[in-house]
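Nothing in this text is a laboratory measurement; each read-out follows from the coordinates by a stated rule. Only a predicted model underlies this, so the values are computations on that prediction, with no experimental measurement involved. Cβ atoms are built from the backbone, for glycine too; each structure is taken alone.
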Structure 1
Amino acid sequence: MIYIARHGETDYNKIGRLQGQRDISLNEVGRRQALELKEKLKGLDFDEIYSSDLGRAYETACIIAGDKKVIQDPRLREICLGSWEGKTYEYLRASDPRYEMFFNDPSTITGADHEPYVNVIKRTDEFFSSLDTCKNILVITHGFVIYNYFMKLIPDIKPIGNCEILKYDRDRNVILREEK
C-alpha cells in the first residue's frame with residue numbers, strides 16, 4: 001500500500017500565499033501536524049519513505065520517519081508557478097485573469113515562468129510507476145501534486161489539507177480517503 005500525505009502547514013499556507021517551488025519551512029502548527037500524523041501512522045511499518053526535496057515536505061517526512069531514512073525525490077516537487085510564487089490568492093484573483101483559469105483548469109495555462117501542467121503529471125506518474133507495489137511506502141509531497149495527479153482516479157476529489165493522508169492501492173487503481 002502507498003500512503004500519500006501533504007506536508008504540514010507553513011506560514012504561506014496560513015495566510016493564503018502561493019508557495020510553488022519556494023522552499024518555505026514548516027511553522028509550529030505544521031510541525032505539530034506532522035507529529036500528529038506520525039502518531040496516526042504508529043503501528044505501520046514502512047519499507048520506504050519518500051518526500052519532495054523541498055524543505056516543508058522533507059521536514060514533515062523526517063518528523064514522521066524518526067530514525068528511518070527519508071529518500072528525497074525531485075519528481076515530487078510542487079509545481080513551479082514562476083512570478084505567481086509569493087503572491088496571495090486574493091491578489092492573483094484580483095489582478096491576473098489567468099489565475100482563475102489556472103485554478104479551474106491548470107492545463108490551460110502556459111507561460112515562460114510557469115512549469116507546464118503536463119510536466120508535473122508526467123514526473124509524478126514516473127515516480128509512482130517506479131514504486132514497488134509489494135512494499136508499504138509513505139510519500140510526503142504537495143497539495144497541487146496530489147490533487148492533480150489523483151483527480152483522474154477521484155473526479156470529485158477535494159483539495160487535500162496539510163498532513164492529510166490518502167491510501168493508494170496502485171494495483172487496483174483505488175484511492176481511499178478518510179472522511180473528516
Structure 2
Amino acid sequence: MEGKLVRLRAFEKSDLDSIMKWINDEEVTDFLAGGMLTYPVSSIAEEKFIEAAVKSSDTDKSFVIETLAEHKYLGGTAFHAINWLNRSAGLGITIGDKSFWGRGYGTDAMRVMMRLGFDKMNLHRLWLHVHDYNQRAIASYEKCGFKREGVLREDRFYRGRYHDTIVMGILESEYRATA
C-alpha cells in the first residue's frame with residue numbers, strides 16, 4: 001500500500017544490510033516500546049526476525065517502510081496482538097534512517113497503516129504505546145487522530161530515571177471523521 005511519501009511492503013532478506021545500519025543505534029532504539037532492543041542485536045538474530053516477519057501470522061503483520069521515490073528502506077511498522085474478535089490491534093513503527101526523522105515519513109506510514117487496518121482488515125480500534133520523552137512521535141500520532149487513553153506510570157527506565165508510557169488509540173469512527 002502507498003501513501004504520499006512511503007510504500008509498505010513485505011520484508012525481504014535483502015533488507016538485512018539496511019536494518020543492521022540502525023538496529024544497534026541507541027538513538028533510534030531508545031524510542032522503541034518497552035526498550036525491546038536494550039542489548040546489541042546480531043545479524044543472525046535479525047535475519048531470524050526477518051524470516052519470522054514473512055511467515056503468515058493471525059496476530060502479527062510486519063512491513064517495511066520505504067520511500068516512494070527511491071524505494072529506499074526507512075524502517076518498519078507492524079500490527080501486533082491483532083484481536084479479530086474485538087477487531088483491535090496494537091501498532092508499532094520505527095524510522096531507522098535518522099536522516100528521514102521529522103520530515104513526515106512516519107506520519108505518512110502511520111496513515112497508511114490506519115487505512116490498511118480500518119479499510120482492508122475491518123478493525124475497529126488501533127492502539128499504541130509511546131514513551132513520554134518521545135515528543136516527536138506523540139505529535140505525529142495526534143496529527144493522525146490518536147487520542148491519549150491512559151498512562152502506564154513510571155513504566156520505562158531510561159537514562160537513569162523512570163518515565164511514563166502513554167497509551168494512545170483511535171477508533172474507526174474517529175478515523176472516518178478525519179479521512
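If we compute FRET efficiency 1/(1 + (r/R0)^6) of positions 50 and 146 (r between Cβ atoms, R0 = 30 Å, to 0.05) for structures 1, 2, which one ends up with the highest value? Please list the in-between numbers first.
Working: 1: 1.00; 2: 0.60.
If we compare FRET efficiency 1/(1 + (r/R0)^6) of positions 50 and 146 (r between Cβ atoms, R0 = 30 Å, to 0.05) over 1, 2, the biggest value is for 1.
If we compute FRET efficiency 1/(1 + (r/R0)^6) of positions 66 and 98 (r between Cβ atoms, R0 = 41 Å, to 0.05) for structures 1, 2, which one ends up with the highest value?
Working: 1: 0.45; 2: 1.00.
Checked 1, 2; max of FRET efficiency 1/(1 + (r/R0)^6) of positions 66 and 98 (r between Cβ atoms, R0 = 41 Å, to 0.05) sits with 2.
A value of 10.9 was derived for Kirkwood radius over Cα pairs in Å, for residues 2-41 alone; which structure in 1, 2 was it taken from?
On the way: 1: 10.9; 2: 11.9.
The structure behind it is 1.
Comparing structures 1, 2 by relative contact order in percent (Cα under 8 Å, 6 or more apart), which one has the largest value? Before the final figure, lay out the partial values.
Numbers: 1: 34; 2: 20.
With respect to relative contact order in percent (Cα under 8 Å, 6 or more apart), the highest-scoring structure among 1, 2 is 1.
helix-only ellipticity at 222 nm (-39500 (n - 2.57) for each DSSP H run of 4 or more, over all residues; to 500) was computed and gave -10500; which structure, 1, 2, did it come from? Numbers along the way, then the final one.
Details: 1: -10500; 2: -7500.
Among 1, 2, the structure yielding -10500 for helix-only ellipticity at 222 nm (-39500 (n - 2.57) for each DSSP H run of 4 or more, over all residues; to 500) is 1.
Computing mean count of other Cβ atoms within 10 Å over residues 58-65 gives 18.5 for which of 1, 2? Before the final figure, lay out each step's value.
Details: 1: 22.5; 2: 18.5.
Of the structures listed, the value fits 2.
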